[in-house]
Structure I
Amino acid sequence: MSNLKINCVCIILCFAVGCNVFCCAKEKPCGKNNECNCTKAVATCSCLNYIPKLPPTITKLILKNNTLPLINRISFMNISSINLRILYFENNSIEILQDDAFYDLKNITELSLITEKLLNTTSLKSSFQSLTIGTIQRLYLENNDWYGLPNDMFYYLSGANIALSLRNNLFHKLNSNVFLPIANLRKLQVEENEIVYVNLNGLMTTGFLDLSNNNIYAIPNFCNNSDETFVPQLKYLSLAYNAIRKISKESFKCLDNLKYLIMDGNRLRSLDNNVFALLHNLRKLAIGYNQQLKDIAPFAFNSSSLQILHLYRNNFRYSKKKYKEKRFNPQTIFQTIPNLKELDLSRNYLNEYAIVRELFASTRHIHKLTLVSSDITTIPEELLRNMPHIKSLNLQGNEIELWNESLFDNLPSMRELYLDGNNIHVINETSFPAKLLKSLDVLELSGNQYRCTCEMKWFLDKIRSTNFSTKLRESWPSRYTCYYPEHLRLTLLADYFPTIAECNSLNIVSLIIITACSSVLILLFCVIMTFQCQINFKNALYLFRLKQRMKHGYFSLESSDDYEFDAFVVYCDADRLWVHGVLLKHLENSNLNICVHHRDFDVGEPVLNNIGKYMAKSWKIIVVLSNNFAKSEWCQWEVDLVQERRRRQGKKVLVLVMYQQIDSKHMITPLKALLDTTPYLSYKEGFGEYLFWTAVVKDINKPLNIPPISIF
């Protein structure tokens with residue numbers, strides 16, 4: 001059997017057989033009774049109820065899927081003599097860690113406790129006193145379903161210099177006072193919790209703070225009452241994928257040393273002038289995935305220190321219409337960033353030639369420009385003349401077919417050019433200057449609609465006669481295929497060999513014959529289409545008349561763009577964990593803007609007013625049905641509101657999700673009437689769950705089909 005076949009069998013067996021029964025590649029059985037798998041320095045032990053004796057070369061121990069309810073000094077007796085530096089626990093059913101647990105492990109630099117959902121935090125706190133404070137550097141306490149921490153949780157780490165991760169827990173509030181005992185908390189990661197409120201008093205030494213993927217709806221306060229900073233050392237801050245709706249110039253006070261600010265995936269509707277002006281050392285700003293962004297003030301990005309700006313996936317329309325509406329100013333938007341070196345505007349709309357030309361008129365210091373999938377059809381000739389230092393240009397996934405021959409002249413610094421996934425048909429000797437082709441390290445031209453005709457002969461000859469294909473990287477030849485003519489479609493360019501004889505110019509007689517035949521075919525086609533497509537012509541006439549009538553008193557169909565939210569969720573508070581932890585994450589990862597009362601209602605406003613107000617702002621209503629919902633009198637009242645919306649806009653305005661089948665004893669008449677007249681989707685975890693989420697997203701995006709209504 002060949003080595004390849006042996007390796008394949010090994011991989012399959014490693015997946016199929018668990019608990020250290022089989023191992024391949026560099027791993028081999030180790031331990032007194034071969035209980036674990038080891039490489040030279042790493043041991044992985046599973047399905048045990050003790051920690052076995054291991055080779056003296058082991059410096060990292062992974063304990064995963066064991067049964068170890070009690071951990072103490074005796075638990076590590078078999079490995080107390082080895083120089084263990086990294087200790088990793090995951091899903092071992094740990095309940096208690098005793099005070100002396102790590103006493104004999106003097107060289108531990110990294111301790112991880114992952115998915116230990118039975119672990120008592122008080123006992124964990126006590127176990128820290130057996131760690132060697134001068135040695136421990138990294139502490140990972142992740143996915144343990146903790147709602148909070150004792151106030152003195154880190155009392156025994158008072159002299160430590162560590163990075164701490166609390167990812168994937170269930171914190172509702174971040175009270176940083178708990179970290180005050182730690183002498184130097186260099187890095188704190190609290191992403192993927194349910195944090196709404198943040199108190200930063202206790203992070204005086206923290207340089208890296210990640211609060212992404214929570215439910216924070218306002219920028220935290222970084223100053224105390226005397227306008228002194230809570231975070232004097234902070235250089236990196238991520239507030240990505242929260243529910244922040246507005247930022248102002250005062251939002252980032254007291255962050256004098258901040259260099260990196262990540263604001264992706266929030267709900268910003270506008271960016272005002274000078275909102276980042278107080279960040280005097282800011283180098284990188286990311287504001288992507290903010291698809292509600294409608295307004296960018298002329299001097300929003302005013303910053304002399306900013307070098308990297310990412311504004312990707314905002315679906316912002318850089319158009320004349322938006323300019324006239326004063327939604328942005330193409331002449332000033334980047335003018336106030338004199339040191340801008342990297343700009344990413346991918347997945348916005350940049351399809352107007354004049355606007356694109358003005359946008360980049362003042363970006364002379366750009367080194368890297370990324371405009372992926374931005375609906376660009378034409379590259380302005382002046383674009384790159386304003387960027388003499390550009391090194392990387394990425395125009396992947398646009399609609400570019402042709403460009404001016406002089407576009408890429410005089411670009412001595414250019415090293416990477418990406419034009420893959422466009423509508424390019426031909427590459428010939430005039431497409432790129434010879435100097436540019438020589439200086440480029442990467443030229444990506446794959447995924448275009450190439451014509452396999454004589455026009456491509458130069459390009460193919462250059463690849464075959466030189467080492468030019470090295471610049472095309474791994475995509476050559478598999479992603480370079482013929483699109484035309486039909487009989488060669490999907491043929492690899494590498495398999496197309498045009499000959500000199502084929503590429504001679506056609507004589508005049510052949511040209512006349514082809515022209516005459518083409519004219520006859522076009523005429524015949526027009527006659528046939530006239531008779532065959534009468535219905536289409538009538539439909540076109542109807543649409544024309546409809547547009548004329550709309551000008552005289554009719555308005556257009558509603559769409560989700562007319563609403564602030566894609567959907568409003570009606571649910572029982574007893575089902576909140578599933579709604580926030582599962583439903584919201586799936587829908588918002590599908591670029592849907594969802595409104596829930598726990599996070600989005602106006603503070604201080606009566607609940608009844610908030611419900612009516614935010615239902616009116618939402619395109620669809622999602623109703624999460626369960627026994628808890630059926631038993632709640634409050635939810636029954638909300639059903640009446642839902643029925644009223646249904647009567648006005650039809651059943652497609654509702655998306656019913658049966659989270660839990662309702663018992664007959666809890667089924668009330670209004671709820672039964674709703675279920676009898678409206679289709680619903682039933683949730684079941686596991687098999688079929690992907691189809692469920694696909695159906696929910698499609699149901700939310702489905703049009704309401706409300707007919708045009710006269711305003712007279």
Structure II
Amino acid sequence: MITRQLKLEFLQKILVQRSKHFKNSCSFYHGHHMLDEIPKPPHVSLHRSMLNLIHQNRQGEALNVFKKHLQMGLSGIDEVAIAIASKACLGHPKLGSQIHGFAVVSGFVTYVSVCNSLMNLYCKSLDLRSALLIFEHLKNPDTVSYNTVLSGFENNKNALFFARGMHSAGIVFDAVTCTTVLAHCTDGQEFDFGFQLHCHVLKSGLKTEVFIGNALVTMYSKCGEIVDADRVFDEMPYKDLVSWNAILSGYAQEGSYGLEAVLGFIKMVKGGMKLDHVSFTSVISACGHERNLDFGKQVHALAMKRGYGTHVSVCNVLMSMYSKCEIVKDAQLVFEKIIDRNVVSWTTMLSINEEDAVNLFKEMIRHEIYPNDVTFVGLIHAITKHSMMQEGLMIHGFCIKSNFLSETHVANSFITMYGKLKLVDDCIKVFEELDYREIISWNALISSYSLNEMYQEALQAFLSASKELQPNPYTFGSVLHAIASSESISLRQGQRCHGCIRKLGLNTDPVVSGALLDIYYLCLLKARDYESVMKYFKKMVIENVKPDSITFLSVLTSCGRNGMVDMGMEIFNSMINDHSVEPSAEHYSCIVDMLGRAGRLKEAEEFLGQIPGGPGISVLQSLLGSCRIYGNVEMAIRVSDALIAMEPNESGSYVLMSNLYAEKGKWEKVAKMRRMMRDRKVTKEVGFSWADVGNINDSIYLHGFSSGDKSHPLSEEIYVMAELLGSEMKRRRETLKHLII
């Protein structure tokens with residue numbers, strides 16, 4: 001050991017040498033001659049030799065050089081040599097502790113540069129405690145000292161607390177300080193500190209530093225403030241690869257900025273910017289979100305050309321993109337070409353190929369790739385979807401042995417699995433064994449009860465959950481489903497839920513609003529098909545039961561949804577002529593919707609002007625949707641302008657127009673609509689619908705789904721049927737177009 005080679009005489013020699021440097025240095029003249037007479041320091045060659053070896057990744061040899069000089073005496077050792085030796089010990093904390101011990105015994109620990117180097121060693125060895133012990137004994141820590149310790153923090157709050165102490169001590173924040181601190185402000189809770197630091201950067205003139213700009217772009221992006229990230233990026237005088245990657249990553253993470261990510265990537269390529277795996281992963285991720293398969297394939301080809309065709313991170317997002325675009329075979333091909341598959345690769349493939357998920361999991365274990373919690377969530381979902389009971393029990397046992405059941409979201413997945421497999425007792429057992437129950441755990445239990453027709457238990461679980469935690473939209477969706485499906489639960493329970501929903505401000509949430517509509521619809525109206533509706537309407541007329549406004553609204557809605565335009569117009573005209581019922585705005589809206597669905601857009605627009613009090617939002621949205629279906633851009637512009645004027649902060653109109661422009665290939669106008677949404681801070685909501693399945697006279701189960709959803713056990717059959725229906729609708733639409741012409 002190095003410290004064992006130290007002798008007291010060496011310490012005495014160094015003390016004598018230090019005292020000589022300060023003797024007889026009273027006058028400037030004498031001091032000047034002393035400097036002239038000093039030969040070239042012997043330390044310089046040592047420093048250069050050690051640094052050269054470290055740069056060549058030969059740290060062991062660098063330490064041997066240090067050791068040889070030490071054996072010759074302390075005269076060849078100074079504080080710089082100690083600092084360099086500490087640097088050579090990175091990744092070897094035990095050797096580093098020996099250097100630390102030598103620095104203490106020799107007295108070199110009094111030098112700030114030595115302490116900074118030692119603290120850097122401990123921080124990079126994830127031993128922040130030892131670094132802090134050195135820091136606490138520093139008499140005059142400098143900016144480097146604070147920056148070094150800051151780099152060792154993993155907890156954001158602790159890091160920012162330390163940074164505040166640095167500011168209070170009067171230590172000036174430099175570019176490194178700002179960059180390090182900004183990295184700890186990416187959590188939403190710490191965003192305010194980052195915003196204040198941005199102000200400091202502007203005042204102190206550090207905004208021109210490219211790595212500070214990069215850190216700011218990253219911070220704003222991760223905090224969901226993509227507009228501010230975009231502004232910082234645009235104001236940067238110089239942008240490097242990290243700058244472009246930061247903004248591309250921000251666009252990709254935001255979700256609704258896929259077009260901007262694509263355009264930014266194109267600028268990088270045209271500008272001759274060198275691309276790396278981060279550039280490719282960001283733009284491919286954006287292509288997947290936008291379902292932009294054509295451009296995604298082009299990026300895939302470019303990645304292969306640039307040597308990233310088998311890069312594991314790039315391949316992982318390529319698999320995800322092809323899966324989202326429903327090109328599973330290409331995802332499989334990408335997976336097969338990955339040389340060093342990691343846990344993300346296997347987890348992604350497992351989630352894509354759900355039918356073979358269990359075999360993929362076994363193969364993953366054989367390749368000695370250890371699964372993580374996300375792997376199990378995807379695997380359990382696949383098992384649940386395909387009702388593989390035995391496999392589910394096997395994976396449950398595996399999770400118990402490997403302690404993954406302690407992960408709450410893994411346990412939640414098992415609750416859902418057992419619920420859908422009709423093993424309610426096992427479902428309850430997993431729930432009761434949870435150390436901590438989050439609202440998602442309760443949601444899984446409530447949903448499981450409801451799926452197994454245990455509606456009273458579902459309601460009781462909801463009441464218990466409400467005492468401990470605040471329900472979220474999916475909690476209400478599950479319990480409202482149970483209430484609507486039960487014959488024994490009073491509708492008042494649904495009304496009570498509705499009251500809670502309004503208090504929590506969740507009444508506009510698509511999941512909740514859909515569930516509320518369904519519960520009132522199921523419990524009060526009991527909707528029937530077109531033939532049944534017309535049968536009962538005619539029976540009312542024959543039996544002289546006077547139909548009211550609600551009756552006509554139901555009949556007209558049924559006519560519109562079944563394409564019975566002539567019958568609908570006849571019934572509408574009969575309202576005043578035969579039944580003395582004055583049509584309301586809702587009735588006119590039904591006619592507009594009915595004409596729009598049939599492609600009779602001109603008549604629909606004319607009818608729009610007859611609506612008492614002017615057209616409402618829903619009827620305008622309906623007509624705008626019809627304009628998109630039949631490709632009438634001019635009318636769509638008029639309708640969307642009216643909609644945007646009425647509700648400038650609602651995303652529906654912008655999205656419909658953007659989609660219409662995209663279908664027509666007018667990409668500049670697509671970008672204009674997206675830019676308008678950003679400027680007005682309009683966010684796109686994820687569409688979510690509820691559908692009922694089964695005989696109307698039996699228990700009705702509500703099924704929620706969103707765009708691209710494949711969670712339903714019969715999703716494959718549903719998608720096949722949806723494709724058939726889509727083809728039939730397209731055929732009929734073309735037929736109608738020819739008839740109109």
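Every read-out reported here was derived from the displayed coordinates using simple, explicitly stated rules and does not represent laboratory data. What you see is a predicted model, and the numbers here were worked out from it, not measured in a lab. Cβ atoms are built from the backbone, for glycine too; each structure is taken alone.
General remarks:
- In terms of Kirkwood radius over Cα pairs in Å, for residues 450-665 alone, the structure with the greatest value among I, II is I.
- Origin of the value 2.6, where distance in nm of label points 7 Å out along Cα→Cβ at positions 162 and 194 was derived from one of I, II: I
- Structure responsible for -6500, with helix-only ellipticity at 222 nm (-39500 (n - 2.57) for each DSSP H run of 4 or more, over all residues; to 500) calculated and labels I, II on offer: I
- Value 4.2, calculated as distance in nm of label points 7 Å out along Cα→Cβ at positions 282 and 570, assigned to which of I, II: I
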